[in-house]
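Each in structure tokens, the structures are laid out below.
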Structure I
Amino acid sequence: MKSAIDRHHTDFAMLPDRSFFNRLAEAAKAETLPRFRSGVDVVNKLSSGFDPVTEGDRAAEAAIRALIEEHFPEHGILGEEFGNVGLDRENVWVIDPIDGTRAFISGVPVWGTLIGLQTNGRAIMGMIEQPFTGERYFADQSGSYYTGPEGERKLKVRDCGVLANAILFTTSPHLFTGAEMDKYREIESQVRLFRYGTDCYAYALLAAGHIDLVIENGLKPYDVGGIIPVVEKAGGIMTTWDGGRPENGGSIIAAGSQAVYDAAVAVLRR
């Protein structure tokens, strides 16, 4: 399964297909779901503060990596738990085995497994997997798709018109500080409804047309790698606050329409 990709042309026939992403998701699910709400052991990765990791995180990432290394040994891997390999290669997988570990250890079903594939630094395929709810959001060059209890359908963002009609999500307003907090609160005061604490699930809901805006900061590349194609192929916009590409994380905005995006970034860029 050698890659035949250059910087001007992507031969999608030589890339993994949806079934391989499903295999990766199933391998991760076998490690995460049995540990959910089971009193798993939690390790704090920080000497000051709290950055939890569970045995489920490590086992799921190991399972994903094993399949990638078997079937696409020429690809690089960027992962949260086991470091990076071959980031200078044309094709690089981006893995977050449990996005929303705090939700996971709290028994809240908004965590997910994020699996993305980048070609020459650009996110082109991705999956948001939520095994507890049985929902899977996947994107490739043909579009963005949902499979789950509601059946299967192609995803499309919605256009709520103006910011005043928008539903806004963020993981936690406590993550914003100083001027960031002021800007976030200004946007929050203008929307119709806001909610907290949904991690990667917020972006899935945006791609599915249920919400309109996600604003976050301090994200890592593995926090967004699997999400970007799902949002973009559903017709959404996802950038850094200053309008750059989101693959490297940082301060991120995602929106379902250009009007809502423009209104929010006008505040964020002051």
Structure II
Amino acid sequence: MQIDLTTQFNSMLADKLTLTRKVEELQATYRDAKPFPHVVIDDLFAPPVLDALLAEMAGMSCDQWKRVDNDSRERTVRMKSATHLGTAGERFLTIAHSAGFLYLLSEITGIPQLLPDPYLLGSGYAQMWRGDYFSVHSDRNVAYDTGLVRRLAMIVFLNKSWLPEYHGKLELWNHAATKCEATIEPLFNKTVIFEVAHPNYHGVPVPLACPPSRSRQSFILYYHTVGKAGQPHVKPHTSLFAPRTHGTNRITLRQIGREIVPPFLVRALRKLVRQDGG
């Protein structure tokens, strides 16, 4: 008797997560989703695992976080380094980076041979406070330090008792960046997996209106492949922001430079500046 995929993965990952929807259903949802491939899964991880993440975030010191304030396009707070993960974060990565979980992601998305990022470049713990936002954009497509191609983003939301009036929805926009076609509430144990590609526009463009004591909390992960089928030479780009259809239209020379100058040249210039200043 052949065991179906859902039963196989529930058995393989029994101590890590629970699939309450059939893998075939998740495959179809991801493939057919609009405006670009994505799937939202509720209650995927054991609540105690995520509760431990929240407790660990609460105990992190100010010098373990960095404020990202990007020319009026992004205002968020991110974990500085993967080395700041504690026991809870490391335990979560044993699930999210495990072979079984990578096979599950490949089954859902149809992308084979996915690789995790143990260095958590641009990922890990993330927070947004009252007034923070992230304008509509498509994600950076290459991990600059390794050269691997980003293929998937996964966001695990960690917000209990989060009210709609706090805002903070993840918005998915059409390819012309003229219309939001899907929204995802950032509720506790809600996981969204989506394809990283341009122009897969998404963001949190509405500034948060939560109480000053609250923040929108999540754990972000990226998954990669060595190259991309049909694209032998993937041209690296940083986050590409959509043409402004809301908010300020200010685009600075600094922003233009960041989007057209190759990342390796930016790093070299920064190194020269530090040497001259020293």
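Figure out for me which of the structures I, II the number 15 belongs to, where relative contact order in percent (Cα under 8 Å, 6 or more apart) was derived from the coordinates.
I
Could you figure out which one of I, II the value 18.7 for Kirkwood radius over Cα pairs in Å was computed from?
Numbers: I: 18.7; II: 19.8.
Comparing all candidates, it corresponds to I.
The value 5, 16, 21, 19, 16, 12, 8, 3 for P(r) over Cα pairs in 5 Å bins from 0, in percent, for residues 87-134 alone was derived from one model only; which of I, II is it? Present the calculation step by step, with values, prior to reporting the outcome.
On the way: I: 6, 22, 23, 17, 13, 10, 7, 2; II: 5, 16, 21, 19, 16, 12, 8, 3.
Source structure: II.
Out of I, II, which structure matches 16.4 when mean count of other Cβ atoms within 10 Å over residues 23-30 is calculated?
Clearly, the read-out refers to II.
Quick note: the coordinates plus some simple rules give every number you see, no bench work behind them. Since the structure is predicted, the reported quantities are computational estimates derived from the model, not experimental observations. Cβ atoms are built from the backbone, for glycine too; each structure is taken alone.
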